[in-house]
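Please treat every number below as a calculation from the coordinates, not as lab data. Keep in mind the model is a prediction, meaning the values are calculated, not measured.
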Structure 1
Amino acid sequence: MVTFGERLRNARNLKGITLDKMADDLQTTKATLSRYENNLREPKADFIKKIAEYLSINVDYLLGSSPNNVENSTLTKKETETLSEEFLDMLIKHKKIKTKEDLTPQNILKLLNEIFDEIDKQK
């Protein structure tokens with residue numbers, strides 16, 4: 001099960017936003033956001049809404065009751081399919097998966113977390 005913190009970190013990383021910038025923009029501390037991302041602390045409902053608005057994502061997604069992380073997708077069906085195929089090709093190329101059948105929801109989340117961890121290390 002994906003936690004609130006993992007969903008928050010993934011959404012922030014997908015937007016390319018650092019903890020420092022997000023903390024600044026939301027008028028909180030980097031330590032507080034880090035505690036949320038590491039599931040050491042839970043934000044209050046009004047702050048969860050503020051985070052969702054800031055990242056342009058669903059509150060329901062952050063809370064784990066919806067798999068959809070965007071409020072309004074601007075991608076067409078064709079663009080989504082193209083991105084999905086490119087993502088699969090990249091995963092196979094980098095030997096993260098062997099076949100498309102290996103791409104379960106759990107593996108996708110694991111792979112995304114690995115990718116985001118690598119990105120964070122490079123910063």
Structure 2
Amino acid sequence: METKILIVEDEADLCLLVQNFLETKEYVVQSAYTFEEVMQKVHTFEPDIVIMDYNLPGGKGTDLVSSIKKHNPRISVIVISGMNEAQEAARQSGAEQFIEKPFPLSKIGKAVEATGASGS
């Protein structure tokens with residue numbers, strides 16, 4: 001079964017970099033840039049994993065994690081942020097993992113693998 005990953009990052013270059021990296025690992029990847037777009041794609045794309053920036057236009061990261069988990073508690077959420085203090089808030093809102101920016105792409109790969117996911 002294909003693992004579907006939604007990348008949520010308002011920095012388009014970083015979003016594309018992570019998306020291209022994961023696609024080389026044979027994951028099915030889509031991206032979103034705003035709070036509203038994320039929830040739309042959670043409903044239509046039905047990702048297994050959401051990799052999301054903590055700071056997004058349109059809402060707080062903790063609210064978004066809670067909304068994703070409320071829609072489908074089986075979605076694994078990995079939060080990325082340049083603010084280390086966001087780590088505890090992300091975990092309390094339901095995120096399984098936290099990655100501090102800047103990060104090597106290999107760290108994203110390891111975080112995705114830790115969810116039990118594999119490429120197609």
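What to note about this one:
- Test item: helix-only ellipticity at 222 nm (-39500 (n - 2.57) for each DSSP H run of 4 or more, over all residues; to 500) calculated as -19000, pick one of 1, 2: 1
- Structure from which 15.3, 44 was derived, Rg and Dmax of the Cα atoms in Å, options 1, 2: 1
- For log10 I(q)/I(0) by the Debye sum over Cα atoms at q = 0.15, 0.20, 0.25 Å⁻¹, for residues 37-92 alone computed as -0.38, -0.68, -1.04, the structure of 1, 2 it came from: 2
- Read-out relative contact order in percent (Cα under 8 Å, 6 or more apart), computed value 23, structure in 1, 2: 1
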